[in-house]
Structure 1
Amino acid sequence: MSEPDVSVVICVYTEDRWEDILAAVASVRAQVRPAREILLVVDHNPTLLDRLAKEYEEDGGDDGTGEVRVLANAGPRGLSAGRNTGIAASRGEIVAFLDDDAVAERDWLRYFASGYADPRVLAVGGRTVPVWESGRRPLWFPEEFDWVVGAAYKGLPPGRARVRNVLGGNASFRRTAFEVAGGFATGIGRDGGKRPLGGEETELCIRIGRARPDAVLLFDNRAVIHHRVPAARERFAYFRTRTYAEGLSKALVARSVGAGKGLESERRYTTRVLPAGVARGLRDALLARPGGAGRAGAIVAGVLMAAGGYAVGSLRARRDGIACPAVPVTGGSAGEEGAT
């Protein structure tokens, strides 16, 4: 049985990441298992759209490394609508997503594709490794909170394991998942504003599970990407802002799919993984190891900020009647406008 073909979607929005975007595309084109196509979806930035279109205008993928297509986001500003545009325009049986400031290891797509041998598998996610701009992890930054910088965190299962949801910056979905559950909800996640929201992939994965109760979603830590962490995100101010925003996002997810499923994994994380992290940090402090007290304190602060965000988000959602419906993914005509 042949493995399914894979389309890779990379959503982009700023020229400040020009070199990162080119590196992300190059890493996909260097895959041991080639992508069928690479779709660059530009989020309401005509200058960047034109520049990328010129960069790849004569690139039809004739060398077997995947055609590069440049598209304008056909929906409202934000990551969810950009992903939905890419899904609608893509042609592969599997649709994979890569962050615009990340590079994939050469076996990334091979591990994704192999995960779909079981027809029940509707999504496969991978491990994201942070690349700190300063050259090393800040001593105070706990591995349990690496999701703050878009990376895999301590507490995820080893090897290949079944999970409730995959992480959006390093993930793939079978096309039928979107056919049964719709696309990414545009009321959740990053929308071009200053607040670093998230959670749209969690909400989608829960909807997939509801639409297909027999669905299997996998995390495979061999499907690795390396994600750049700028210096600004190594600071506690960003940590505080991002954890609060995650609480706001989780409130929207819970409002959309219910608190039972919406917080299922988070309960284990907060009752098992984080207390163990605090204990390790305090032990390191007692042993005079650098950063131990800071890591323990950051975990406690992160929990409090996320809880505060969740409380505020829940009140706002009830007050405003926010439901965050899914965006249906139907044909690709709108997403084709501006394509190369």
Structure 2
Amino acid sequence: MTDENYTGVTTGTVATACSLAALDAILDSQDIACVKVDTPKKALDIIIDECKRVSPFKAYAVAHKNPYNDPDVTVDLAIVSTVELLDAGEDDSKVIITGGEGVGKITKPGLQIPVGEYAINPGPRKMILKNLEDRIPEGKMAKVTISIPEGKRIAKKTMNPKLGIVDGISVLGTTGIARSMSSEAYKNSIVTQLDVALASNIDELIFVPGNIGEKLALKQLNVTKEQIVQTGNYVGFMFEEAEKRGITKFIFFGHLGKLIKVAGGIFNTKHAVADGRREIMITHAAICGADYEHLCRLYDSKTTEDMMSILDEIGLSTEVCNSIASAIKERCMQRFDLDLDVILVDMEGNYLNNNIN
């Protein structure tokens, strides 16, 4: 499989392509089928699905973000740019960029775009400006409006609601090229939770692995969604970024099956990276006095729920979970300058350890 299968283009690149096509349609009085976009990495040919000049000074263009080998919710999404040429004053910018339907608006501080602005990130804004400014006639300025008709619906599948970006998705991209399963892009998206929390002066943060952890934390703890930070599989990365920002005290809350890995020094909890759940469980069960027969049964278990049933039989479940929670805290304090409480829960949110400070 070639590298092309593993890369795509960002929403910012598609938005730029549509803007360029719409401007060219105004200037050349013809519909545009393909444009060449200069991205920070290289020039890319982007196919335009629809382009129409609606007046001598106004046109729109539509393009889709093509599929590539990545579970990206914005793949196949239609992006629209409407460009209007206006008379420019001496101090006016050559390009004004705004958002329309389906592009989110910023409601919380801490992001790259100020509160009240549309969530079109600096990278795409620079790319649109770079590709359009030299084509704009003297004495004119271009008003560019980016719309994503399905953006409001798709936004529910993203982290935007948690970050205070409402009514749509963000137009993103730093290089113009989207890479398959990009851990860097994912890390960039989740770390913004910390910046928003700090800018909003939110303390008493709760770090959870993901959506299940968040749901259970809201059920069991007297907290709001704004206090919850999802780490995904990148526990170590998020703890390191928290430390850099001066966040050194918080609660680490989640299902035993996920958090137990950290007790073994596994700070990327993705299953394909490392597992070790049963080995860690057996170690702590043995420390707490489990006999050989039950250790063998633990080793043959497929899930932590099965393991907990065995520990319940011999009355060691709480003691073992206390031991695991202590190991998680110790591992984290060895690696980071953090003071955290660890709360282990089952799928119903029931507390499994009781050594919580």
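Once Kirkwood radius over Cα pairs in Å is evaluated on every structure in 1, 2, the highest one turns out to be 2. With relative contact order in percent (Cα under 8 Å, 6 or more apart) computed over the structures 1, 2, the top value is the one for 1, the highest of the group.
Bear in mind that the values in this text are calculations on the coordinates, not laboratory data. All values reported here derive from a predicted model rather than from experimental measurement.
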